[in-house]
Structure P
Amino acid sequence: MANREMAVYCFDTLVSHYNNDETPPPAFDDANHPLFVTWKKIVNGGEPRLRGCIGTLEARRLISGFKDYALTSALRDRRFPPIQSKELPFLQCTVSVLTDYETADDYLDWEVGKHGIIIEFTEPVSNTKRSATYLPEVPAHEGWTKIEAIDSLVRKAGYNGEITESVRRRIHLTRYQSTLFSMHYSEYLSYVKATRGGVAPAINGTSKPAMALS
């Protein structure tokens with residue numbers, strides 16, 4: 001189950017990166033699971049905006065996984081510039097632990113809001129293999145129907161042709177479930193003050209942001 005300590009560890013990892021410090025030890029048990037780390041930015045009480053989301057669909061150790069993907073999603077998501085230390089007060093971190101992988105009967109054999117989906121298919125003309133995933137909360141947040149979510153995911157996979165019923169029937173779909181926990185930076189500060197002697201973490205200047213992957 002995703003929990004508060006996992007989100008704290010992701011913030012600890014990012015803060016330690018900016019300070020060029022060792023990350024404090026995690027306060028959760030290690031195990032093997034697929035996982036994702038999502039960073040969003042909230043400004044002036046507006047809708048949280050995605051700043052990075054990267055993870056793995058294959059099981060790995062949670063401690064090393066959250067440490068790696070906390071930084072990768074913050075600094076190396078190719079869709080966004082690297083998160084800078086001055087953005088910390090506006091950040092929200094969501095950790096996701098993925099479970100219950102199942103092979104679906106067809107591309108509609110899943111529930112919006114309950115299942116995350118992985119699609120794999122081969123393009124009809126070029127025979128190029130494509131794949132992509134959405135976490136369970138994405139289609140629900142966007143208000144998509146199943147077909148709208150599938151078509152969006154086909155585009156995310158890099159397919160630029162016409163999306164026909166024939167293309168959809170080529171899809172091999174794996175569904176999964178997840179638990180998640182979200183924490184704002186202000187909640188992280190409160191947690192640190194309450195559990196580490198009343199001292200909030202400080203940022204020792206701004207380190208040079210890492211370059212995005214090419």
Structure Q
Amino acid sequence: MDSNTLKIIAMCVIGYLLGSIPSGVWIGKLMYGKDVRDYGSGNMGTTNTFRVLGKKAGIIVLVMDMFKGTLTALLPMMFGMHVNALLIGLSAIIGHVFPIFAGFKGGKAVATSVGVLLVYNPEFFLIAWVIFLITLYVSSMVSVASMVGFTLITVVSLFYNDPILTIVALALTIFIFLRHWGNIERIKNGTENMVHFGLLYRKKQKENK
């Protein structure tokens with residue numbers, strides 16, 4: 001096995017371990033004495049952290065989860081390798097979803113995936129964020145913003161003439177939908193949790209008055 005292959009394996013292992021850091025669990029236990037997995041949706045990701053522990057903890061976890069993807073995508077540069085950062089970044093995404101430090105039961109990979117995009121294509125990263133925030137404002141649901149956002153950025157990726165970006169975006173979109181299957185059922189039933197802002201939230205508030 002040559003040195004380049006060993007470096008690629010090392011980057012993937014490091015990326016997986018970085019992705020496996022259970023930010024929501026650690027912040028909850030260290031700062032609040034709570035395990036977020038015991039509350040709300042039972043998920044250790046950003047959304048449930050916001051819901052259970054509040055804005056401060058939610059922002060910290062969001063930044064940490066994104067940084068896991070960003071740092072992993074920077075590994076090829078650190079190792080001096082001309083390897084596609086997006087492909088190495090996938091190891092962090094896998095780690096976030098199946099974390100070795102949290103019983104292989106992780107988050108839904110949205111924040112970590114976006115963190116990888118920041119390194120791979122900053123312009124595409126900004127477009128993804130704009131799409132997500134607009135969809136979140138309209139729907140008042142993080143789950144809808146995540147699914148619609150990934151769907152739309154997959155479409156946008158077609159204009160970049162980057163087959164790897166499109167293939168990975170499509171694969172992540174399918175995966176995001178699978179991870180949000182329970183949310184889809186709650187959306188159909190009208191029981192999905194909403195953030196306390198946005199057009200749909202205001203509409204619901206008016207209807208309940």
Give the label, chosen from P, Q, of the structure having the highest value of distance in nm of label points 7 Å out along Cα→Cβ at positions 61 and 189. P
Thinking of P, Q, which structure, once semi-axes √(5λ) of the Cα gyration tensor in Å, for residues 5-52 alone is computed, gives back 23, 16, 9? P
If relative contact order in percent (Cα under 8 Å, 6 or more apart) computes to 27, which of P, Q did it come from? P
Quick check: 2.3 is what I get for distance in nm of label points 7 Å out along Cα→Cβ at positions 85 and 101, calculated from one of P, Q. Which structure matches? Q
Quick check on the output: -0.28, -0.89, -1.26 is log10 I(q)/I(0) by the Debye sum over Cα atoms at q = 0.10, 0.18, 0.22 Å⁻¹, for residues 69-180 alone, derived from one of P, Q. Which one produced it? Q
One of P, Q was used to calculate helix-only ellipticity at 222 nm (-39500 (n - 2.57) for each DSSP H run of 4 or more, over all residues; to 500), giving -22000; which? Q
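Bear in mind these aren't lab numbers, they're just calculated from the coordinates by the rules spelled out. Just so we're clear, the structure is a prediction, and the values are computed from it rather than from any experiment. Cβ atoms are built from the backbone, for glycine too; each structure is taken alone.
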